[in-house]
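Listed after this line are the structures, all set down as structure tokens.
Just so it is clear, none of the values below were taken in a lab; they were calculated from the coordinates. Just so it is clear, the structure is predicted and the values come from calculations on it, not from any experiment. Cβ atoms are built from the backbone, for glycine too; each structure is taken alone.
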Structure P
Amino acid sequence: MNLNKISKPINKEIGEFQKIFAGALKSNVALVDLVTKYILKQKGKKIRPILVLLSAKMCGGINPRSFVAATLVELLHTATLIHDDVVDEAKTRRGLPSINAVWKNKVSVLIGDFFLSKGLLVSLENNEFEFLKTTSEAVKRMSEGELLQIQKARNFDATEETYFKVISDKTASLIKTCCKLGALSATDDRTKIEKMSAFGENIGIAFQLRDDLLDYTGRKKLLGKATGNDLKEKKFTLPLLTALKNAPVKKSKEIMKLIKSESGKKFDTVYYFVNEFGGIDYTTEKISHYANLATEALGHFPDSEPKESLTELVSFVSNREY
């Protein structure tokens, strides 16, 4: 995907958003300013603000409320990334040393808290209580999804049902929020708001399914995780869950025993198992299913440049290789 092409209908507004976002991070504490400037150097894709602004433009037009929404979600998303890097002991983020690698964990956690509080204040200072309620619900879902995944990894008892609950909460909830807030900022039409929420939820699920599939089928070694990372962390994603369900009981027990072991050379064996017993094909089918649901939600809207961009985004999410 050429992200510049996707964001073309909102190029001017993205530039404006970046100025507003940088302004929201200003602090009288020199260390806070130093760290936030370092974060601003980490050139992320800005996919969440792009979703907010494209949704707003498609639902009636970008206005000051749209920038509040985009700033809110980017602040909260950045806070979760900073905290995730502490939890995961990550050494890099977007090709640069992570905050915890440079300033250690205490500063990282406090900076994450700073971003979180800034997000709350941006909402309250602009009297955007529905924005705050929607985003707070997403953050709660993200936390619960992550904790449910940890619980299932420890107990080795994940199911397809709990897997979809995890990815819906952990990943899709914030994508849904971006699209919903964009719509809320531009229209009072509840049908439009609901359709954009459905679009966000479904493209978020398709995105995570593709991510979990790539962990088995390989990915370009750019900024992504190494292949087999989920297996090392004993995460039971859909490709593996499907194969465990489809395979003969004896074979599934052998694979479970291997996964529970501390063997460092299990990936190839598990990969062949997942491929042989339908895990790859079934996950690919599910990606297409949720991508189609996302596209159907867009069908409610008349043709426009933002609609075309969001449709192209569905195609990217379904087929990306990294």
Structure Q
Amino acid sequence: MSILHRRCQAVDAWRIRSFLRDAFLADDRRSRVWHVARFDYTWWHVLPNVAETRLEDVAWLWEENGRIVALLLPDDGPGDAHLSVAPDVRGRVEAAMLDVAEAALAARDPAGRATLAVWADASDAGFVELLGSRGYRRSDVRERRWRGAIDSERGAVAPPAGYAIRPLGDGLELLERCHASGLAFHDGDLAVAAENRADTSWYRRVQRAPLYRRDLDLVAVDQHGAVAGFATAWFDDVTRSVLLEPVAVVPAHRRRGLGRALVSAALGQAARQGATLALVGAYDDAADALYGSFLDGHDDHEAWALAR
């Protein structure tokens, strides 16, 4: 039967989640498709809060005999494309997915050229060859998707003196968590941090995501109660896996071991809930060193750029 594609509808999100779980398990829980938690995070946070768009405006599905077999969507609005393809149809749909991505997801650079970054598993020789044949060039942007077995018996890394790690509270602590996010991800920019804190509706939206759990949303606080860092773990009991996203430390509190303590606490808490596998994405050497000290395997995903 033919594989047909169509634009995603809002009601498809729940079927997409099932597709991603099935494909992840069929791949022996490797990272060649998005983890269901990464989809949730994009659906509930990145698209509405960052890209200011809707899933149904930027996502497409491929179906065979009524079953979703592939998903195309950006992680952060136009100019970016991620392909998740079921193992049994790989090699049959990627060219058609690129056609749609180039027509519907390209952005414009200052010179007016259409630009698109497509992410590829570095080990997928067939897809890499396809990208090259269509004029894409490998960029220097890489995501290393760390993965590894975890268990509840692993010894915890204690936070440095003067700090405590605990599940995120509400009220003032939620405000401080939003403020800390602005500092951590914007090089200490006080204006962004203040904006994050002034309107916390963006974080309330994150907390409504299907897999969100307050006991897995951890903060590191100093002796004054200020949020110095955070790590959110997204546990999927269907696949018994956990994704860490985000993990960050406020600039003024870095290089004290808080990152290691947060990752240790998040993995330990998830393992006690039944997770046996952890995943986390890294984009630089410091993150590689941190996550590589806990997890023993990785898949490299590279951005391939097209400009016309």
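A value of -9500 was computed for helix-only ellipticity at 222 nm (-39500 (n - 2.57) for each DSSP H run of 4 or more, over all residues; to 500); which of P, Q is the source structure?
Answer by label: Q.
As an exercise: FRET efficiency 1/(1 + (r/R0)^6) of positions 28 and 92 (r between Cβ atoms, R0 = 25 Å, to 0.05), calculated from one structure in P, Q, equals 0.75. Which structure is it?
Q
From P, Q, which structure was mean count of other Cβ atoms within 10 Å over residues 68-75 = 22.9 calculated on?
Q
Which of the displayed structures (P, Q) returns the greatest value of mean count of other Cβ atoms within 10 Å over residues 12-19 on calculation?
Comparing P, Q by mean count of other Cβ atoms within 10 Å over residues 12-19, the maximum is at Q.
Which of P, Q yields 32, 21, 17 for semi-axes √(5λ) of the Cα gyration tensor in Å, for residues 52-163 alone, as computed?
Q
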